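Only the coordinates and a few stated rules stand behind these numbers; no lab work does. Quick caveat, the model's predicted, so the values are computed rather than measured. Cβ atoms are built from the backbone, for glycine too; each structure is taken alone.
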Structure 1
Amino acid sequence: MKKNIQNTGMEILHEKILEIALDFDIFCKENDITYYLMGGSALGAVRHQGFIPWDDDFDVFMDRDNYLKFIITAKSRLNTSKYYFQEEDTEEWPLFFSKIRMNNTTFIEKDVVGRKMHHGIYIDIMCLNYTFDNKLLRYFQYLIARILSSSALSKKGYITKSKTKKMILVISRFLTFGPLKNILLKMVRVKKPKKSNLIAHFFGRAPFPKTTFPVTFLSTPRYTSFENLLLPVPKEVEKYLVIRYGNKYMELPSKEEKDKYPSHAYIVDTNKSYKNYIHDNT
């Protein structure tokens, strides 16, 4: 039986995501890994003291050093009886962020139905990259990240009716063929420029002006209420949210604005493995 997110219940899904978030927080503390709630999860923490009520995902961000440390540590120390580490830039998951997925659950997204991969309920782990004071160099990084993301979406199985988008997907696959992909990735994930104080997330959906902020906004994490947990946000989270969402980030969006961000889910089941819904899977 297929269950969409409406008849499974958003609150029940949120409870499962909170369980992952708690275990993730404990794991990071035990292994001296610094992370922050950002994106919609930071907005939820500040505006709702928890989830945005209609949001069905959970986003954490790390700087490059902590992200690499997390990948290495997760591969060797994650509780694999409960969780699956879905590493970025792999045959299974070609996008440029990683996921922690809960075993024996189901969260199948619309554009990966039938794809051979783990489809458990998850949290997203994103990597922040250093960038340049020079706006032109920064925009160059952003454009390269867009090309890499488009290529990865194509590999993931993204389908569009737009002829323009189809053309972009084809061109991006060509531009990232073979060793070209790693060359381009190094251009995005640069070492910290000596004269720059900026950090950015170029692999998300944010338009260019909303991708970048001073690294000092992060600093020592500030713990804040998120549902029944205390979780870390950037020290200057309010300043970050102004850049990412505008001065009116505390106001609830209109229905039209909400509709721009539809649910990720196609099938959700908090009690059964995705293997019950997709056969011949991993």
Structure 2
Amino acid sequence: MIEYAVMIRFTWEEIESIAAGKTALPDVFARGTALTVGNFDGPHIGHDSLFALVRAEAKKDDLTPGVVAFKQSLGAFKSEGFYEGDLSTLAQRLSVIEARGMAFAIVIDFSDKFGKMDGHSFLSMLVRGCGMKFIAEGWDFRCGYRGAYGMKEIRAFSRKSGIVSEFPEPTLYEGERVSSSLIRMRVFKGDIRSAEAMLGRKYALDCSASVWKRDGGALTAERSAFVQVLPEHGTYGVRVITDGCVSEARFTAESHILCLENLQKDVRHIKAVEFIRTIKE
């Protein structure tokens, strides 16, 4: 297995072009690939088990490890009614995935056209477009139009196509299956400890595209400026991360406003806010 210094990113349109013979097969796909497909909102420790399987298979059979992910989190599409928000932005997701040793990421910009593709066509495209030889998915994974392709259908496809598929046991936390939806709810309810345990790291709010305004000795921002899930209410100890600077502060979530107080340093452009502990729910 060749190690790549930087994760290479592809669009779905580029994979379609390779599959159709319009574009030459990139070197990163030349040996064949081991991959996992998913939303990967988090990502969390359940996803880590899939990444580990992909890495192990890639090392064993000299394949290139990677993922197929989505530009927009699909949580809002799948949710009926109230949706708490995403756990991560695309930049955060790809950063974690790269840190897990993935050499490439195929990022799909979900569309009506893509949504109508059947499961067999989708998997066939991965075989032809990136040389898929191994796929690892969770038990509840489904793909294709209306989610018609699940574990049974993927195993049948694998046997006919000569690829290997694996479906590891679910990862549990305190007796519950770890999932992005469970973590979203824990963050929304202010259970930062459980969210951190299931993510395998601190929950972090991406502030790169948000605007914080000075209000006396505090900084405030509109809750609606963030796509990520936030605690419904409460006060939390956080780390405020800027360029070359980390400062601890007090973060308060209200119905429409977020407030940062007791900043230890004069901060300018905030890159991220990491939740450390709950002070008051």
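Using relative contact order in percent (Cα under 8 Å, 6 or more apart) as the calculated read-out, with 18 as its value, let me know the right label among 1, 2.
2
Given that Cα extents along the principal axes in Å, derived from a single structure, equals 55, 44, 44, which label among 1, 2 identifies that structure?
1
Distance in nm of label points 7 Å out along Cα→Cβ at positions 74 and 202 computed as 3.2: which structure among 1, 2?
Source structure for this number: 2.
For the read-out helix-only ellipticity at 222 nm (-39500 (n - 2.57) for each DSSP H run of 4 or more, over all residues; to 500), a value of -8500 was computed from one structure; give its label from 1, 2.
Answer for the origin of the read-out: 2.
Quick check: 34, 20, 15 is what I get for semi-axes √(5λ) of the Cα gyration tensor in Å, for residues 90-217 alone, calculated from one of 1, 2. Which structure matches?
Among 1, 2, the structure yielding 34, 20, 15 for semi-axes √(5λ) of the Cα gyration tensor in Å, for residues 90-217 alone is 2.
Out of 1, 2, which structure matches 15.2 when mean count of other Cβ atoms within 10 Å over residues 130-137 is calculated?
1
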